[in-house]
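Down below are the structures I want you to see.
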Structure I
Amino acid sequence: WITNTQLEAARVALTRNMKRKGKLWIRIFPDKSVTSRPPETRMGKGKGQPEYWVATVRPGNILFELDGVTESVARESLRLAADKLPVRT
């Protein structure tokens, strides 16, 4: 899973390294909510509140697409963005 904050950190790293030139597409969307109950709460009484949102990713999923920049800039940008993500890229 990739959380919305991890995805946003990768997006910021990409756009900063590209110096806002070119076009960026994010191909995944965090549409699954992760809920949790408050600490020291007894069992039962329903499901907890949504804590954060995640996107489910599997091997082979395309996360980002770039256009309008050179290949060397794109590779460096994607390398910096990959450092922000908890998955192997």
Structure II
Amino acid sequence: RARQTARLGPGGTNGHMSPRQVRETAELDETERAFMTKAASRLSLSGRGYDRILKVARTLADLADEDQIRVEHLAEAVQFRAPQE
């Protein structure tokens, strides 16, 4: 929570970030960008789906006390997606 509060202000949560805030707070390195490009293609992610994964990954990075989102966070966030029918 401390990381979220510092980043988003009192009461702000990663889940309530706007698409713009997601992009600003989830700066991905080349490896992470490549992972998300592959995931977006394989899972046919919409823009919202992509942003949802970034929000969850941001939360996972916060819980791990990491400033940067890593592939491990993204991979775990992808696993939390609801299965498509």
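Computed from the coordinates by the stated procedures, all read-outs in this text should not be read as laboratory data. Note that this is a predicted model, so its numbers are computed, not measured. Cβ atoms are built from the backbone, for glycine too; each structure is taken alone.
Key figures for this structure:
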| read-out | value |
| --- | --- |
| Identity of the structure behind -19000 (criterion: helix-only ellipticity at 222 nm (-39500 (n - 2.57) for each DSSP H run of 4 or more, over all residues; to 500), calculated), options I, II | II |
| Test item: FRET efficiency 1/(1 + (r/R0)^6) of positions 39 and 55 (r between Cβ atoms, R0 = 25 Å, to 0.05) calculated as 0.40, pick one of I, II | I |
| Structure with the greatest value (metric relative contact order in percent (Cα under 8 Å, 6 or more apart), set I, II) | I |
| At a computed 0.75 (FRET efficiency 1/(1 + (r/R0)^6) of positions 23 and 63 (r between Cβ atoms, R0 = 25 Å, to 0.05)), which of I, II | II |
| Parent structure of the calculated result 0.20, given that FRET efficiency 1/(1 + (r/R0)^6) of positions 31 and 71 (r between Cβ atoms, R0 = 25 Å, to 0.05) is the read-out and I, II the choices | I |
| At a computed -0.38, -0.64, -0.88 (log10 I(q)/I(0) by the Debye sum over Cα atoms at q = 0.13, 0.17, 0.20 Å⁻¹), which of I, II | II |
